[in-house]
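Quick note: the coordinates plus some simple rules give every number you see, no bench work behind them. If you're wondering where the values come from, they're calculated on a predicted model, not measured in any experiment. Cβ atoms are built from the backbone, for glycine too; each structure is taken alone.
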Structure P
């Protein structure tokens, strides 16, 4: 496949903010710059830190064509993040600006053709999952086969260094679909501008979905399907989704799988299906003990290890506990590493959070375990009540009919807001 030739055809249907030059022309410009350095090294280590979306995508495709070792970079990283990264890799070329100076003495680093996509995983420590053009293509093909839809048109407002942003570009490229790239900040400032995107997918994290539900749910009615992943959504959000007839599809996946491997389609969500959806054609889900256990994934879209250790992955064992029902819908009970062992009983925070949300007395909830000499761990709740009159006694009373007594939190913290990052992950 001639990527540059295909780009000439496809990018005519792609739209960017402040576009001054054709994407294919920019790719050629970047290829010229890369080829100057390639005299010294094969598989150049390239850091892509472009804030401008068309430049980011142009460098990405130039890197694919030149068989470079591409690192997708979050341009907002600061010194602590860069110190972590410098221990892993130093670049031959940086496209875009970064707020860091690398040590001039460059150690010998593994070089191979691939795409290094950042992930914090559950540790919060930056790692780079190694992907190839083939793994990303496999994910994109599985997506359009699942929806039985070609071409795939995407309205992208997620960061392109994030797997969920990047995969929208790949889906549009291989299916020859339309792509519109816009920043979420720009959307927030122009909510009154509603256009016709009835044949477009848009991908959001739960915090972005909540923004629209709070401010202008009608904005999302213009899209064919609204993909939401990255964290769980709440019963109150589902009720608003139904009220405004929004075509929301919930996704389960991760950087290591090149985005979603299960998707719950809008009609299933409307019918109160509480699962994480069915498995996409390019993937297999295996439960460790066949009934309920650690989720394992086999897929052509699986990553090739974490940089610098390139290796073929036959199967990936996640940190998630779940089960498959008779119709092959996947249900996730929670993270194994988040499991709370209290008084000898295993408890998953997600189950308790779901029960507390079902009381209708809180707007937000976060459950964790706190070390305790007697219990081992005590269940601790951080909650945002629907009004200041709600207290822990009210919540405990409601919970007695919903979950077993040992699952009811012993420690409660009332908050005005539960802090989350841009991907919807908790910062407590």
Structure Q
């Protein structure tokens, strides 16, 4: 079966052109980490119909992050577009009595080709692999048409959605508690918080960072000052290893582990498509909320807080000369944590669909090692603490990041079911 040719008017600029490669480092993932992500080929869906979803999820990771080297929070939007289109394609194919396998493959291909035209040749080859396993009959063609229609609907819905709006620029006067970019720098993707949500019409909100003069702030300050510095003697070797392990691409960490699990313990095609649509839709909506808060609240990171402790008005905080974080500082503010927004929303959806005792083996592209977690709650605990032990966040930013993520995940899944 050869790929379907479905002409359409391309209305949105490709992400590869819109986002400079120089901005590829996000959530402090090293360049070598992104470059080393494997570009696994799509395999024919012989293991069962749901395999086509897993194959195209892998293809989306490769296209968005390995080939286009997208910044992680920006790339999350495109994972959401692709997964939601695949889920829509399943329903359209069922309604039109077409092949759901063909619909999923065509929808994913068309969405990714729209935003990443530089990857078109690879995507065409992936589509041929998916469709060649199917008979060339009307059932397959109806599925192809359903997938193309789902992609068209997704692309049309994202026209003028606020992406890449260069008029949104982060500028704040210097003051205690206010995050400032590095000299000569700027906030990465400042526009992201003003992008139209993918699923939810109402955002999840939290109460903001602790007041600088509060006991809660002093407690969080002294925790990260003591455990998060590059030269900390209080942080254990295990805590250091955990900080380094989770300093990887959090947009795909759980996704890749989930693909591996579902290949050995498959779900139906419909449930598989729903799982990834809800997970990536929730991750995208969570990171949009996160970036709005990073822009509007602009709370300083621990490194700036330690340097400016004498100005915060809190008698329980003190400066520490030459304090630097274990992990390199990303170009955006502390509150709320993007890492929490992504990890928490993914875990929330998987937990609601498969249970907390979902055993996942995560791979870190930063350390090149694997870790297996028998419970999602333990995975989240490690990921949460890792950003404090790495010196990047106050605990309040992590806790509120997970609150946003968990509520968003629950609402997105309920909306899509």
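Taking volume of the Cα convex hull per residue in Å³ as the measure, the highest value among P, Q is held by P.
Going by relative contact order in percent (Cα under 8 Å, 6 or more apart), which of structures P, Q comes out largest?
Looking at the calculated values, the largest one is Q.
Hey, helix-only ellipticity at 222 nm (-39500 (n - 2.57) for each DSSP H run of 4 or more, over all residues; to 500) derived from one of P, Q reads -8500; which structure? It was calculated from structure P. Calculating mean count of other Cβ atoms within 10 Å over residues 155-162 for structures P, Q picks out P as the one with the greatest value.
Tell me which structure, out of P, Q, gives 2.2 once distance in nm of label points 7 Å out along Cα→Cβ at positions 283 and 339 is calculated. The partial results should precede the final answer.
Details: P: 2.2; Q: 1.6.
Matching structure: P.
Supply the structure label, taken from P, Q, corresponding to FRET efficiency 1/(1 + (r/R0)^6) of positions 275 and 347 (r between Cβ atoms, R0 = 25 Å, to 0.05) with the calculated value 1.00. It was calculated from structure Q.
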